[in-house]
Each structure stands twice: as C-alpha cells, then as structure tokens.
1. Thinking of P, Q, which structure, once FRET efficiency 1/(1 + (r/R0)^6) of positions 328 and 432 (r between Cβ atoms, R0 = 41 Å, to 0.05) is computed, gives back 1.00?
2. If helix-only ellipticity at 222 nm (-39500 (n - 2.57) for each DSSP H run of 4 or more, over all residues; to 500) computes to -10500, which of P, Q did it come from?
3. If semi-axes √(5λ) of the Cα gyration tensor in Å computes to 57, 26, 20, which of P, Q did it come from?
4. One of P, Q was used to calculate Rg and Dmax of the Cα atoms in Å, for residues 368-423 alone, giving 17.3, 50; which?
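Coordinate-derived values only; no laboratory data. Here the structure is a predicted model, which is why all the values come from computation and not from measurement. Cβ atoms are built from the backbone, for glycine too; each structure is taken alone.
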Structure P
Amino acid sequence: MGKSRILVVDDEAIMRSSLTDWLMEDGYDVMAVADGYTAIDKVKSEEWDLAVVDLKMPKIDGLEVLKRLHKLKPGLPVIIVTAYATVDTAVMAMKSGAADYVVKPFNPEEISLIIKKLVEHQRLIKENVRLRRALTKRFKVHDLIGKSTKMLQVIEMIRTVAPTKSTVMITGESGTGKELVARAIHELSPRKKHPFIATACGAIPESLLSAELFGYEKGAFTGAVAQHKGRIEMANKGTLFLDEIGDVSQQTQVDLLRFLQEREFRRIAGKELIRVDVRILVATNKDIDDMVARGEFREDLYYRLNVITITAPPLRERKEDIPILAEHFLEKYSLETGKKVESISDATMKYFMEYNWPGNVRQLENTIEHAVVVAQGLEIQKHDLPQHMAIKPRKIKQHASLESLTQLEKQHIRNVLQSCNWNIKKSAQILGINRVTLYNKIKKLKLKKE
C-alpha cells in the first residue's frame, strides 16, 4: 500500500510547516495550503485520506470548509484545530461531522496518535469494501449473484446447458432474475458474439406481437411504410429470449410452433422463405402445466419449449444471498449516483433478512437504489427505505387455504396499489411486473381505486 495522503489547511505559516514536518516524519504524504478555498480545490481534484483544518481562517472558516469537504467527499475524515477553544465550537465542529477536535498548542504525539487511529480506520473501511467486492465476484456469473444451495444449483445448470443448442424454459416468480439466467446462458454459449434479443411478450399488444417476432413487408398493413425485420431474424446466429411466454395468444403459439419445427418463416405479407439459426430461451411466471391442462397453452408447443427447465428461486428461499446482493446493489448505485454510501446498518440488514420480499431480487434492487438516493450519511438506515417497506403484511385468515390463487393475487395487488396511492409505475416495480401487465391484471381482476 502507498503512503496515506494528508491535507493540512492553516493560514499560519509556522503551523503549516510544523505539522507538515511532524506528519512526514510519521511516514505520511503531506501537502499544506494556506486557505480553505485552495483546500476545496485540492479535494475536488485529488484523493486524500484525511484533512487537518484550522478553525479560524480569513475568507472562509474551518467549519464551512468542513461542510464543503464532506459534500465533495462524504467519507473524508476532517480534524478541526483551533486556538480558540470553547464548548460551543467543539460541539458545533463534531455536529458538523468533524472526526476529532484538537486545541492549540498541542503535543505532536497527541495529534499523531489521533491521525494514526483515523488513518487505520479508513484503511479498514477500504479493505472491507475490497473484500466485499471480491466476495461478490466469487459468487457472480454474468450478473447472477448467489452462494445459496439453490442458486449454486441454478448456476451449475446454466454452465451445463450453455454450450448446447437446446431450448430452455426458465420458470420463477416475477423479479427472480429470469432474464439474467437467459443472458448468462447466452454469454457462456458459443453464440455469445452474436445478438441476444429479449422480447417481453406481455408488454407487446397481441395485434403487434407477430409483426414484432416475424417482421413484415412494406404495405403489409396500414402504417407499414417500409420493410421491417422481426426479432427472430435479428437474432440470427444468436439467442432469442421470449419472456412471459404464457401471455401469447393461440395464433402466435401456432406460428411459433411452426417456426420451431421448420426453423424457417415468412415475414407478414412476404413470399420469401427465411431460414435462421436461432437458439430459443423462454421464461414464464405462470404455471404452464396448468395452462396446458385448461387448454390455454398448446401441449405440442410446450414440449418443444420445455426441453430443459431452470427454476429461478424466490428471494425468500435464498435469504443467505441477501447480504451479497445488497452489497452488490449498494456499490452499483453508489457509483451511478456519485454518492459515497459505504455500508448498510446492522439493523437494516437484520430487517432485510426478516422481510419476505414479494417482489424478489428486483424489489431488493429498487429498495437499495431508493435508499442510496435518500441516505444522508455513509450508512443506509431503516428510515432510508421506501415507505411501502414499513407496511405490515396482511394477516392470513384461519381458513385462507380455501381462498383461490386468483383471490390471493387480487388482494395482494390491491394492497400494493393502495400502499402506493395507485401509482402504477411504483406498484409494478414492487410487484416485479411491467406496467402493461399490471394494467391488464387490474382490468381482469376488476380492481378499482377506492
């Protein structure tokens, strides 16, 4: 490791020189500046491990410098030094976020010990961040993260099927990461240099789905002003991922079955027979076996698609993965937002482990993103979590087992909508579905704002 870098800020030349000499003797890389504005510029442009700032300076005093440095670098420890010690100034400095408060004249050994402790603390924080990142990478396969038995089984299955051409059906609740499973299969396959085309079937109106999948010729229908390649054609030599396959109509099922049998198709209103080499991966959060039994999904298509099944487990069944997932999302959104939020409090993590996560990994990710945005300190606290996280789950009736799945689904969707004041976007995120699917469910279940 290199030397720790310390910035000394004091308008007195003798104090700057003395502090610099003492700290350099202790093995630190030290720079001294004469005013607060220069210090702010240095922190903007360079990395520092600690700052020692005089309280009384012209132009801008030490407390204001402290506040501005914390806005620029929230984790930077700042020691306030002053010859004008009062209880009020000490309290104000500590409330403003000073790591410590030292009164002039001071013993060099005293400030040396304070700095040594703070620098060591910073080193431990950085080492913890490094170890967390290393742990995440160890249990990460192309954005799929997990060390639980169930996730390790999923990862092993992905590695097994990826080199093959077999069609894979990925099942699991909304928000469990089914598309991530599909992308991991593609990235570990010989097709990884070719396109991965993802299509959310439930998000495309049925009247347009066939055109999106198979493409169309100019003039095929009103508005078709030019030839359009479908997603099957765009995925040639690569992978086509069809999410929400249980939502496609009977007619589209027939078209897909024909394509899977022949591996060729025509664009809508087209005469040319187009042959492609595409691997098909599908996903669903529905019970396709039940749909087949009810005649809602073609049995022959089901067996064509369900050559290999991979089930993405819900988060409540892999809770040992929550800490490393939470740390992964914390790092991701700290970088994206530019906020230095370094950790999650023990109380918050305990709550995460006890929470049922109806929206699965997607809900955990959204929760961490929200918390990073609103957090005021270096650590995520329970009060930084979204408001709906505080809603207590509905108590299950004594004879709840007699309720149908539709009734339970209706009640759960109603609860989420009410908790979000019928904000469709937010409710869809919590439920782990897209807005079109939620609108369809509201209509189907005849839900109304009360």
Structure Q
Amino acid sequence: MLRPLVGSGITLPDNPEELILPAGRGGAADLGLPDDAQVCSCNAVTKAQIRDAVADGSTTNDGGPCTDPACVTRCTRAGATCGSCKPVVKKIVEEHFAATGRTVDRSLCEHFAMTRQELFEVVAVHGYTRFDEVVAAHGRGRGCDICKPAVASVLASLLNHHVLDAPELQDTNDAYLANLQKNGSYSVVPRIPGGEITPERLIVIGEVAKEFGLYTKITGGQRIDLFGARMEDLPRIWKRLVDAGMESGHAYGKSLRTVKSCVGSTWCRYGVQDSVALAIELELRYRGLRSPHKLKGGVSGCARECAEARSKDFGVIATENGWNLYVCGNGGAVPAHAQLLAGDLTKDELVRYLDRFLVYYVRTADRLQRTSAWLDEVGGLDRVREVVVDDSLGLAAELEAAMARHVDSYFDEWKATLEDPDKLARFVSFVNAPDVPDPSITFRDERGQARAALTDGPVALGAAIPVGAPAGAAE
C-alpha cells in the first residue's frame, strides 16, 4: 500500500509507517491509490483493472461489468490466491459504486439479500432452528457453500446444538470433527486448557500417537497436535482420549481455539498474578463458542508479556492491581496489536466485559471476519468501549445472558459423537466397504515420524482415467 503512494503526489497520512507496521489493517484504499497501484501482488492486478471490471467489464471474461467483489476476484484473479488483499478489493469496488451512484450490494450471497449481521438477527428474532426454515422465509434457492456454513454457524452460536445435527450445512472440517490434511488424512487436537497437562494425559497422547502412527507436534497455542489419522480411526482415537478425560480442542471449527498462558506467579519470580489459573478458567468458559472466525486468547502474568496476549483476539495482562483487558489483536498475514479496553479490573469485571465483548462480536461481525477487521467497521475501540464497558445501548444484561446460556449448555462434540451410532456411521472411507481403508492415503518416515507421502501435488486423487482414448489404445 505504501509503495505506490510514494512519489505519486498523494498526501500521505500523518503516520505513514502504519501502512506497513502491525497497526495497519490494509484499509488504504480510501487514500486515493493511483490507478497503477498493484493491489494483488500474487496475480499482478492493479487498481485500474479492478475498477475497470466493475465500470465497463473490460477485464471480465464475458465482457460485462462485475456487480460484486466476488465477480471481480473470478474475472481478474485479485484475491484468488492468498486472499490477503480481498478487503482492499472489496473497498475499491464499494467506493466505485458509491461514487457512481450505484447501490452497494452487501448481500451474503445470491441466496440471501442481507448481511451476516442481519441474518443473525432474523434467526434470533424468529427462533429458526433449521436452514430450510431460514431460506424459505428470507432467501431463495437451495443455498451454497457461502450461506450454508454461515447459517450453520449462526444456528450453532444461538442454539449450541451438535454441529453434526445438520451435516449438510458444514464445511469439510466440521463435517468430520477434524482438520483435513493434504494427503486426505486428518488431524486430532485435544484441548489442553492454558497449556497445562498432567503426566498421565501426556502418556495417553503418546500411546495413542504410537499406536496409530501419528505425527506429533507442539503448537504455538500450547497444544499437542496429532497428524495423519485416517477417517475410520478417528472414533477409536477419540475414545482413548475421551476416556482419559480429554475433549475436543475445536481446531476444526470457527470457534475458540486456545487461551495461551505463561506460568505467572505460580512459578515465575516476575509474575504478579496467577495467569495459568485465569487462562484455564477463560478457556473452559468460552470453549465451543461458535463465531464468525476463529478466536484466540492469551493471559500474561506480568508486563513482560510472555504469553503474547496482545497478538490475540482477546488478551489479558496482569497488573499489581488486577488485570488489563486488550481486544481485537491477531497475528497472521495482517498482524494487529490488541488495544486496551479497560485496565486494573477485578476478575469478575474482566469476565463480565469479556462476555459482553465476545457476544457483541459474534452478533455483529461479517462472515470470516477477524476481530481486528471488525473493530474498524463497527466504529473503532471507543465505540466498542461504549457498548461493552459503558453499556451505551443497554444491552449488557442481554449479552451476559447469552454467554451464560452458552456456558450452561456446553458439551463435548466428540464425546457426544461417540455415544451416537448414527453420527459414528459417517466415519468410513467407503460407504459400500466400511472396513476398507483408503489406499491413496500413504506416509513416509521423516525424522522418526510419519509424514504425508505425496509426489505430484497437494491432493492425491489416485490413478488417472484417460478420457476420449480409443478402445484398446495404449496409455
């Protein structure tokens, strides 16, 4: 964003370094980028090409103008690779529409002429419990890969039912309660609240990994991931983990992942509060909370910030007088530091504000929108503070009650799956041969562990079938 502005004659903002430092969130389209500014570096797409796609269709495939950012991505490839420029592409399209007097279409997809926030309110007010009810009353068609998972997420946030109760609505990862990996195998991620685990459970994880030949890795979120599980083995693996007192870490869902912690005052000579105990309490409180995007938290026991709390969607840093609460940070492709929402809080105040903040985000954010991007659109930190801390909208009791319902109705999805024969029936590679493992899933040894064995790309599709070859022709 900064590079095309330099030497262009455009007045830079007061702090131009924010365009490239973590405070920047990619919202530089409103600075008046020159036409030759490269918006998508992956596919070398300029602002002029994006504007032309919606102005006269000169860069589209069919010669007609695009009517939404998704069409721009299909026709120009802007945002089609890594996706990090999609917010800027969307802003350029919307600004052009606004400047030319055209209506800015904020529809979720072709089946729902409303935003995710509007859809959430519709489902909440009318009390819908199924996708077909929602689409019959407020949409059209049968739905798609955009609106079905979005509605499923909304229903899960409001009802906290089992994600497999409507499997046809789910993304691939949700449908099998595990993350699909590049060779067709799956990952297993048990929850380790606050990064604290007993020796007994560590031993069970090791035994499971050894028995099923899984690759093990300690993650940045203080968990142990097990990779390379075959679909048909997932129930047996989870049976061992559940019997040992562990539960799903929801690594497959748009929900709370982890609340990272340092050792705090329990062990560290610099710690001023018990960060481990608070991290465990917060992770167990918000586990399973379905949201527009993944959520991560962190709790540091002192200002040295060893848990990196300010790089999380919500972060807590101990003070001698209590806790400082930071919100709307993240790492990743467009990093953002979390900002101070309130300081020197008691634990009860902290939990109360966090309850309100998280429910407010779940209700008002767009689909697949992280808290840092949501913060800009909702009106900035001051607006969030007015709603969450000052209760300017009078919603505090309602937001707290919504979180209380979530906490009271929580259940472990894998434990419930193991107790339901109908749900277990889906965990087979072949419906007509349930006892046959998928032969295309292969592994090789590397550094003493199993690793996906691929030779020709990220997905193994098996043997190729020649098309149009004459009978008897040699391959």
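1. Working: P: 1.00; Q: 0.25.
Derived from the structure labelled P.
2. Numbers: P: -14500; Q: -10500.
Going through each structure in turn, the value belongs to Q.
3. Numbers: P: 57, 26, 20; Q: 35, 34, 24.
Computed on structure P.
4. Clearly, the read-out refers to Q.
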